[in-house]
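J.: The structures considered in this document are given below.
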Structure P
Amino acid sequence: MGKHKNGRQLSVWISDELYKECEQNRMRSQSKINKTDYVTAALEFYNKHLKDDTTMEYVNENVFAELYNKLQNMEDKICKKITTSVIEPNKIRAVLKMSYGIEWEDFLEKYLLICK
């Protein structure tokens, strides 16, 4: 007992069903790995899984909240641009009509002729 290949011996108790399932999976693998390598691979996989869960919690709590705020800001800016693009032409129409008595359609027709 003790160290082997710079490692430590580990003893665990598992149910008979889980043991049978592990043995079936171990023997079914292409290389039919030994029990030590099988358990080591399983523990490495599970540790990665736990780390990924912790990472996703961090991402959910921090990154997604920041992304949501940035999307909200962008949405506000887009709404302002859309509103401006609708309101500004209407303001111009009103000024042309009230100040100069020019209809919008007449203005556009003359403007298009000048631009050609």
Structure Q
Amino acid sequence: MPDFYFMTENFLKLPEDLPLDFELFQQIISNEKIVIERIISCGQQTPEGQWLEDDRDEWVMLIQGRSVISFQSGMSRELNPGDHLIIPKNSRHRVEKTSTDPACIWIAVYY
């Protein structure tokens, strides 16, 4: 078994044919305990009146772009490159906005 695995794709490289109305989810690692994925958002937001909710804790970091996430509790957080937050399981939240230029690149860890 090798000492490490090298991913040949650069995490910041965007697909050349990515349409602006499409959000891309790419799993990097997935097993029964943890899921790590890269998310590329280009202006997407959670539809009005809907909430996101997961039965796992989630840690997200915005690598590139700008975004706003709000919670049903009334708290809202603007995210800039390098900002990260933990979303506790079963916390109702929504993505209010994501930038298109540059597109948002996220790393999300579900555990």
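J.: For which of P, Q does distance in nm of label points 7 Å out along Cα→Cβ at positions 65 and 97, calculated from the coordinates, equal 5.0?
T.: For distance in nm of label points 7 Å out along Cα→Cβ at positions 65 and 97, the value 5.0 is produced by structure P.
J.: Hey, helix-only ellipticity at 222 nm (-39500 (n - 2.57) for each DSSP H run of 4 or more, over all residues; to 500) derived from one of P, Q reads -26000; which structure?
T.: The read-out was computed on structure P.
J.: Now, a different point. Computing Cα Rg over 2.2 N^0.38 Å, for residues 17-72 alone for each of P, Q, which one ends up highest?
T.: When Cα Rg over 2.2 N^0.38 Å, for residues 17-72 alone is computed for each of P, Q, structure P gives the biggest number.
J.: Can you say which of P, Q returns 1.11 when Cα Rg over 2.2 N^0.38 Å is computed?
T.: That value comes from structure Q.
J.: Of the structures labelled P, Q, which one yields 26, 56, 18 when P(r) over Cα pairs in 10 Å bins from 0, in percent, for residues 49-88 alone is computed from its coordinates?
T.: Source structure: Q.
Each value in this text was obtained by applying a stated rule to the coordinates, not by laboratory testing. Given the structure is predicted, the values throughout are model-derived calculations rather than measurements. Cβ atoms are built from the backbone, for glycine too; each structure is taken alone.
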